[in-house]
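Q: Below are structures written as structure tokens.
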Structure I
Amino acid sequence: MISVYTVMLFAGAVSAALVAGIFYAFSSFVMPALGRVPDEQGRGAMNAINVAVYTPSFMILFIGTALLSAVLAVWSLFSIENLASQLVLVGSLLYIVGCFGVTIAFNVPLNRRLAEADAGSGDALWRRFLREWTIWNTVRTIAAGLGSALFILALVLGYGRATAIM
């Protein structure tokens, strides 16, 4: 029988991987493409993306994975001596801090500054934005990807069967 925890851990692995994939696309080709068009067009496109991202499909995935990671982290504490539990805790923290936290602390403020800048603020703002935003986006890509990998490793080690509470 599959435990509720196993299902949650599987969902966490899949959802963190999906978020990592979305962010990977931005670091690998969306941002470089925006950097190749005239600055005003790139800034306009990025501002449009930053408005369009607030959809239920993305926000449920992004925030839902953070909430699910928090539940998994707390649940892992009940058997923290178990290697699989430790992997779940680290994977959860990677997503919560390295992906969700980095987004709130760095990417969102950069997005807001870009949106508030007037059109005449020059190429330097846009070029700095491209560089800084992509660096932080890559951090959250790696964090979400590693979090997913640790969730998968915990599943392979049989965490859901070994520590099922429900």
Structure II
Amino acid sequence: MDQEKIGKFIAECRKENNLTQEQLAEKLGVSSKSISRWENGNTMPDYSILSDLCDNLRISINELFCCTKLTNEKFKKEADKNLLYALENSTFNLKNKTKYYRKIWFKKNIFKIFLGIVIWVAVMIILKFNNGEHLMGYFAGLLLVLIFSLLQNNMNSYVEKNINNKNSSKEDYNA
């Protein structure tokens, strides 16, 4: 969806219906600055007012997302395309992708996690036998936070890279 194109279509439809930004804003319960931001392509209307917006502009939500008035023949095709786009980019799908790629990262990095734990235990043993008990708690916590932070950052980078990769196959995260 092209935010600027949608904004221009909102402005076009508003003008066709002889509405000012202020009049439309009043009908929707938003500020005229909000209407201006939508029309300039800076922001999108909140989903909760899309129905009211489209009713006031005398268009369908499908036409809003297509940025054109649709004939009956095109309507179903465009509706299906918009629905697929919405499903592909839904929060639910994003949660599934995130969960999937976290599992994959964990499987690929189990050795790093194990190694981090072994290093932490080894440092604790060395401190214990070198009479470093007074430093042990402080150092143990610091080392644990450092190891956890490095692994967490590595995992988040991996997940984000793979979620945003448009070439990843859809079968990958349907498992």
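None of the figures in this text is laboratory data; all of them are computed from the coordinates on show. It should be emphasised that the depicted structure is a prediction, and the values quoted were computed from it without experimental measurement. Cβ atoms are built from the backbone, for glycine too; each structure is taken alone.
Q: Of the structures labelled I, II, one was used to calculate volume of the Cα convex hull per residue in Å³, for residues 43-138 alone, giving 157. Name it.
A: Value 157 for volume of the Cα convex hull per residue in Å³, for residues 43-138 alone corresponds to II out of I, II.
Q: Moving on to the next point. Taking mean projected area of the Cα convex hull in nm² as the criterion, which structure among I, II has the greatest value?
A: II
Q: So mean count of other Cβ atoms within 10 Å over residues 51-58, computed for just one structure, reads 9.8; which one of I, II is that?
A: That value comes from structure I.
Q: Can you rank I, II by FRET efficiency 1/(1 + (r/R0)^6) of positions 35 and 147 (r between Cβ atoms, R0 = 35 Å, to 0.05) and just name the one with the largest value?
A: Max of FRET efficiency 1/(1 + (r/R0)^6) of positions 35 and 147 (r between Cβ atoms, R0 = 35 Å, to 0.05): I.
Q: Another question, if that's okay. Compute relative contact order in percent (Cα under 8 Å, 6 or more apart) for each of I, II and report the one that scores greatest.
A: Largest value of relative contact order in percent (Cα under 8 Å, 6 or more apart): I.
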